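For reference, the structures are reproduced in the following blocks.
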Structure 1
Amino acid sequence: MSIRNPDLKQKILAYDRAVPRYTSYPAAPLFQPDFPVSTVTSWVDDLSQGSKLSLYVHIPFCPKLCHYCGCFTHITSRYAPVEDYAHLIRREIASMGRRMQNRHIVTHLHFGGGSPTMLHEQDFRLIMDTFHEFFAFADDAEIAVEVDPRHMNASLAQCYAESGVNRISLGVQDFDDKVMETVNRVQPFDVVYSAVQNLRAAGITKFNLDFIYGLPYQTVRSLTRSMDYALLLKPDRFALYGYAHVPWKKKNMRLIPEDSLPSNAARYDLFNTGAQVLEDSGFRPIGIDHFVKNIDDMAEAQDAGTLGRNFQGYTNVAPDALIGFGVSAISQYPQGFAQNTTASHDYQEAVLHSDAPPVAKGYTYKGEDLARKEIIERLMCDLHVNIREVWTRHGHDLSKLDACQSLLVPFIEDGLAVLDQNGLLTVPREARQVVRIVASCFDEYLPPVDTTQRHSMAV
């Protein structure tokens, strides 16, 4: 999409509002507290033999806090709490593994945080050994780690390779000195380059770069220069996330000067500039913020209509269940969601003294949730979905779609969405920055005006 189309730009900006990122539906703020652990264990037991599992491990520690960070994490300069936590993670993995009785197949394992690279090599190996002891992995399972390039060295890269890691997500964000100093993450290009070299020397060749647009003092010129540097690293995937500025939820964001942040119009230009750089370099857009090569299995999944989306972003294989380990980790089952406690003491007590998941919040699907979830997910993945086919397949009366369709009318009139007579709803690729807002037309729980300040702006 060209930023030289002022009419399209103004139309999209006119609709900009605070909406969920729709990595889940309903969104996580709607999860209910004091969720029954017995409900979650019944969901685990009800999984069909041979179900495909995606596993997630949350490592909630960082040595230094980035001012833009919205993750659940703790800052520590000592390794003792990280080591203690690694032992708890292994106990939680073993407990869930015993309950599942090796009946399912792991297709994905993802380490996120925080900074997973804070785990010492011995503890990382022990965690991986525990996974392999209690779970069966597919031969082509993707095992990925979110990496802070500042923590990567040749020895850690070799540890990852020997442990079966085959994909790395490098948190780059930007290469501009002023931008990175302002967000408290000084990370020169040579540091990232060295990390990539160490990983490739160890035999890990699949990696994606994560960039953020909308950071303080970012300009179209500075972002273009940073992305030119990034392309020299030859990643096979690229993510271009919008910075979610929510200082009312994350106090560290208050350290970013408000007048240093790009306006909504500037954010629009930043995303489209970055997207154009990537597309001109042979990357194909996936969903709203990912870019891959045409030969990537994620591109194949999009073509086949099987691309999935969850709390880790886009995935080439939609699992039957997502199981989260660690404090704050979220699991997704066919019946609903379960979130682990965010309180370290409660997590420790639950893992040490019970075989039940350390669940604090959750949500059971009801009513039209699954139909709305599928419509929203397909829009977020494919930018199109047949809303009538989905609605009737889930057994709902088409008349109940009328309210959603009335919300779509302004977008259709402005050319930001197309709804044909058969019910096929499409958001043009050049208008993909509005897809979260279009998807929100099917969100039964989102108020017309967000007075709770739960979500970030879409653009």
Structure 2
Amino acid sequence: MCGIFGITNNKNASFLTYIALYSLQHRGQESCGIASFSNNGFKYYNGMGLVQEVFNKDIINDLSGNTAVGHVRYSTTGSSVITNAQPLFFNTKFGEFAVAHNGNIVNSAELKETLSKSGSIFQTTTDSEIIAHLISTSKSDNFIDALIESVKKLKGAYSFVFLYENSIIAVRDPWGFRPLVIGKNGDSIAFASESCALDGTGYAFTSEVMPGEIVIAKNGDIKRFIYKSFDKYFRCIFEQVYFARPDSVVLDKTIFMTRYEIGRSLAKQSVDLTADIVSGVPDSGTAYALGFSEQSGIPYMPVFMKNHYAPRSFLQPQQTLREFIADLKLSPIKDTIKGRDIILVDDSLVRGTTSKKIISKLRACGAKKITFIVGSPPIKGPCCYGIDTPDEHELIANNMTVSEIEKFIGVDKLCYLDMESLVNACGNGNKNFCKACFDRKYPVK
């Protein structure tokens, strides 16, 4: 899972891309980068770490131009090293271009083997580089035709923003796994993984890049066309459960209100539960808990203070780092916990290690009883499309019964949301979701 941004026809393109990457930092914290284009050609700068650690005023000023793309990375294919930091830059027979990618190409190994046998030399271990080699080896006469020919060979999740000459070219896979939205400010066009990045840069949301669509923005003009159509697409439902920022809008509704409605649904299916207070695991669990509180009448009370300078534990590439961050990021508010029956709500239960540490903190502070409620169904399938749950044995719901999980994480009772309620809350009337992490029904392999 990554965050991407592209902007054209704005003299402050690199600075606004820098601001946008701040807004998208929750989508990736391992590396980041910006590429820009001016009359003097391309400039780019990538680095390991957070946006505020990698960039400074001098670097941004050096990235001159009125068109730019940016990227924040959370690795799913390829290791967390500087050579895999994006945007990636290439010089081909069609000229120079930079590309930022969000997603996971499931046939990358097959394509890479074919390309390597034909003489392609790969500089990175990321699947994103494949698109450049496909474009370079295309028999087409121009870049756009080569791009269309190339993306048709890809399977899986991909939202791309290309910086080519003085234009931004946005591409979304025909299954629609990963989000990509369009914003406008006067004659300037921007593309982003989430609408929060448009808000933060002063761009008004206009529409999504639709599944199977290519959108070309140059000098204030937009050209749109479908390169491959599907009768049904499969928006990742876990984006709304966990990844997306609460102020981002998906299907005409903020993520916050989606999670709030999920919380209300959790309360409706848990009418027999009683407690002194209900609370959420911050930050993503807070909206769920507020919705639960409103529906159930049980008062909401925070029990944890989050260290907002700690990274998201789920996005750490190694399990030891995930456990360390889980300890670092949450501090219990002791006098809201001691002697109380607590309903604690979180967005999901993946490996169980983070939840176990959180529950142990409540126990250490004297919680009388703990009911743990999860705002999604049990996660049973590894994700092929850009979320780092590659092995079934890592998923606690595959290895333990509900009662065994209760004992393992240390709660008195564990409840999950049912699938129908999740789809209803997320869909706002739309049921076109990928739910493979819950039901193991994979739209493409």
Structure 3
Amino acid sequence: MLILKNVTAAQLYPAMVMENVDIAIEGDVLHDIGPGLSQRYPQADVKEMHGRLVMPGIVCSHNHFYSGLSRGIQANIAPCPDFISTLKNLWWKLDRALDEESLYYSGLVCSMEAIRSGCTAVIDHHASPNYIAGSLSQLRNAFLKVGLRGMTCFETTDRNGGLKEQQAGVEENIRFAREIDSAREKGSEPWLVEAHIGAHAPFTVSDEGLSMLREAVNATDRGLHIHAAEDRYDVSHSHHHYGKDLLERLAEYDLLNSKTLVAHGLYLSENDIRLLNDHDGFLVHNARSNMNNQVGYNHHLTQIRNLALGTDGIGSDMFEEMKFAFFKHRDAGGPLWPDSFARALSNGNALLSRNFHAKFGRLEAGYKADLTICDYASPTPLIAENIAGHIAFGLGASSVNSVMVNGVMVYEDRQFTFDCEPIFAEARKVAARLWQRMDALN
């Protein structure tokens, strides 16, 4: 047993703050919380926390680790006057240039930066059309190397190779889900990584593809992770080619359920929102990405039953993401306050609970020992009623001191347990080669 002694325990939802308490951890779960636990459990190891802020682990609910080596990219990128041209000229060239090596280093770098930003888990959405089979295992290797919890999937699409490409994507999703099941049964490794069934977006998945995805969801008991209505084009394409709203089309293939994760959703119809809510699915809002891609603003956030927050590949700094989500909402005339976005941030743990069949997101006995630990000397009273305001206007990734995942300190006193510099040095070389391969593509 490990006791974190003298902490300020803070929970985003339900909001809670307790000062001068201890947290007892047994294995991978929280065992007890309260004052004087070192006397109650005299045989336990004790780590003095000096009043540091300890929160349930922070989750990035939508990310793209395959884009980790795109920062400062020097490949030749044609002008991108709209969102679709940005996809074609940048991201759909980058993903085609990925190979086994570049994907692994991208996964490593992104996992490290996620933990350093305070994340205990990231829900990833992957694409590498010229390296499909085995790609999700490579990402899993990166997660496990760093100690980050997460989920990933392959984005099924027809944009490069039609039906054959869709089939290969679905097969990789199924293969990986079965790999996870097999690893769980063996029990030789911690269960840190889970699977979704991935698809790019409705406008690049045919009805045949949706049928295959339904079979995959049913065969694996996993949920669908898909972009939808990120741009108006997705909606107009569905209306033109299928005569249906986006989620209406997914619902006809039984692809909406309580494990479904829909990213963006800016232009979902009222009926689509009702369908998502009725099926108890999640919508993940990615405020900074929407701003960067100039796709508009989601004015339906108040109507979403299960709202979570992600970055869509712009790092994993969820403190920053929550700030932008709130500030942009205010700029757009929205009525929500920081507590609503703190709850959305906390909802990433609800996604984990549904997929890992365990309890996440609270500082209570029996919940997973995934913790974000911060240095934060509050200049004003810190109480349950204003914890969200302290995040919106105070706390940041620079506050992160340590991160615990599954009962293990994977980042302690601002240090990893391994040397990071050789990884970053090799990543720089790998990135340069990746950019060269991008330039060689048509």
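Nothing in this text is a laboratory measurement; each read-out follows from the coordinates by a stated rule. This one's a predicted model, so the numbers in the text were calculated from it and none came from an experiment. Cβ atoms are built from the backbone, for glycine too; each structure is taken alone.
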| note | Highest-scoring structure on percent of Cα pairs over 12 Å apart, for residues 307-346 alone (candidates 1, 2, 3) is 2
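When distance in nm of label points 7 Å out along Cα→Cβ at positions 283 and 387 is computed for each of 1, 2, 3, which one produces 2.6? All intermediate terms of the calculation are to be shown ahead of the outcome.
Numbers: 1: 3.1; 2: 1.9; 3: 2.6.
Here the read-out was taken from 3.
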| remark: If FRET efficiency 1/(1 + (r/R0)^6) of positions 155 and 259 (r between Cβ atoms, R0 = 30 Å, to 0.05) is calculated for 1, 2, 3, the one returning 0.10 is structure 1
| request: Of the structures 1, 2, 3, report the one carrying the highest value of mean count of other Cβ atoms within 10 Å over residues 139-146. | output: 3
